[in-house]
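Below you'll find a set of structures to go through.
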Structure P
């Protein structure tokens, strides 16, 4: 535990010193780090985004709305998360300046040195890491830290993020799942992709070749019972990791994210899928990425927070 605290002290900006100025939920029932079973931290990375910008403000958007707009009582669950979960917020990872694109490799080395060992240490100490992004590149590092437990990876997204490389980069926001498979951190048969509706032929071929299971919005909307039954069955008694890209939601719900897509899922469908995960599963950790904040539009932060508040009460958490 001392080792983790050493990492925390040297790696993070405390929540009160972030741009949000508060911790997740600003929960009045304070929990110490030692007592916590869920540990939040932000990685405000915006390094390889290729279209709309703003992922660097994702943790700020989520913390601000969770603390100042949204109450911790989950109406449809009739549960208050401050009474069922012990949450501690580490703050945001201290990222070195990366204005010079030539320093991308050094930033990636920095992330690789810090995130996997921290996530692994948290999990070993029975603390579930909940990571707030930040661009989707961060999933590569977060999942690496937990890959030895061989979790089933449940990936919510409009995009596969299975490109071999993009704009000359082998690691970026469009490639994390390809790299994880290529480097042997996970087999494709242990990945479920939910909400996919924008991809290229090479990514589709990669998904099929590696046995990745895909549920696109058309199938989910036309045959939800089939999807729900499959998810419940395959997650029974499994370690799981959730990677949740906010653009899995239909474009009207996510006005700030960098790559919104039409034909997406709505909040009610997402909640049903979250509830389809078997109660006997065990969540090792999760990330929520690609949230943005522009022109004081906090709708994405609100939706991201409500998503988290409906994951936390689940028995697998």
Structure Q
């Protein structure tokens, strides 16, 4: 039996359906009906999105954007635990608290590396086309079981905490997926060609180092705008990377892709649009939502500067 990627989508969809139901029942939420509809629509995409016409899925995405844009996604009031309760729990569990969290990346790595050996009767256990994501889903399920066993809580408590965190993040939770879609839209709309026209018209690309700097910095800036390096990559690579760095200067495309994505990740460190990297940790730690970004700014700028020289040195060896 193959564990397909669809099972992971179903799990996410079920969690979103339960979140929508909890939101609708939350009398402390001033926008519980619109917020409940928002999470229900999101669940539909995961549960039956592959069965719906693409136009319908696009309409759902637009409707979700309208709901969020008009302030329809707000959270309710959750009663936090007292400091004494947190301290008692920390003393009781100690460093065991890290076990469920570390189990997720460990199982994901093992599943990815050992997938080719997990074959029974000629049938692979994990979906060969999506080994890493399926392994991630398996890791999350196992980590939930470990957390329940350690804390002596039920999976329902995990869903309640999921609802609390979802309320804290709001519509920003869906940004990674939405921005990934935006990158494809930009690519199909010819934004890459527009970028190529602007850069070659107003910037002296006859100087190789300038061309490299434009590509590296452009990757970071587009990532800041779109919140996703994967969304920025087709735009900058199609506009500058392939036609200029590879086509004109005959650089190594593999090096260009590697350093380009690393430059995009520098932009990820600088933007609240990268909600899963920058807003989720702040929400979990209950600190200022921009605190994580402020701490990352020096690292991002230094690494981005190094990337310009790194790409200029490695790509044309």
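Each value in this text was obtained by applying a stated rule to the coordinates, not by laboratory testing. What you are looking at is a predicted structure, and each value in this text was computed from that prediction instead of being measured. Cβ atoms are built from the backbone, for glycine too; each structure is taken alone.
General observations
- Structure responsible for 16.8, 50, with Rg and Dmax of the Cα atoms in Å, for residues 66-193 alone calculated and labels P, Q on offer: P
- Ranking P, Q by Kirkwood radius over Cα pairs in Å, the structure that comes out highest: Q
- Structure (P, Q) behind the derived value -10000 of helix-only ellipticity at 222 nm (-39500 (n - 2.57) for each DSSP H run of 4 or more, over all residues; to 500): P
- The maximum of distance in nm of label points 7 Å out along Cα→Cβ at positions 226 and 298 over structures P, Q, that is, the highest value, falls on P.
- Answer label among P, Q for the case where relative contact order in percent (Cα under 8 Å, 6 or more apart), calculated from the coordinates, equals 14: Q
- Test item: mean count of other Cβ atoms within 10 Å over residues 258-265 calculated as 21.9, pick one of P, Q: Q
- Structures P, Q, by distance in nm of label points 7 Å out along Cα→Cβ at positions 146 and 274: label with the highest value: Q
- The maximum of FRET efficiency 1/(1 + (r/R0)^6) of positions 90 and 122 (r between Cβ atoms, R0 = 41 Å, to 0.05) over structures P, Q, that is, the highest value, falls on P.
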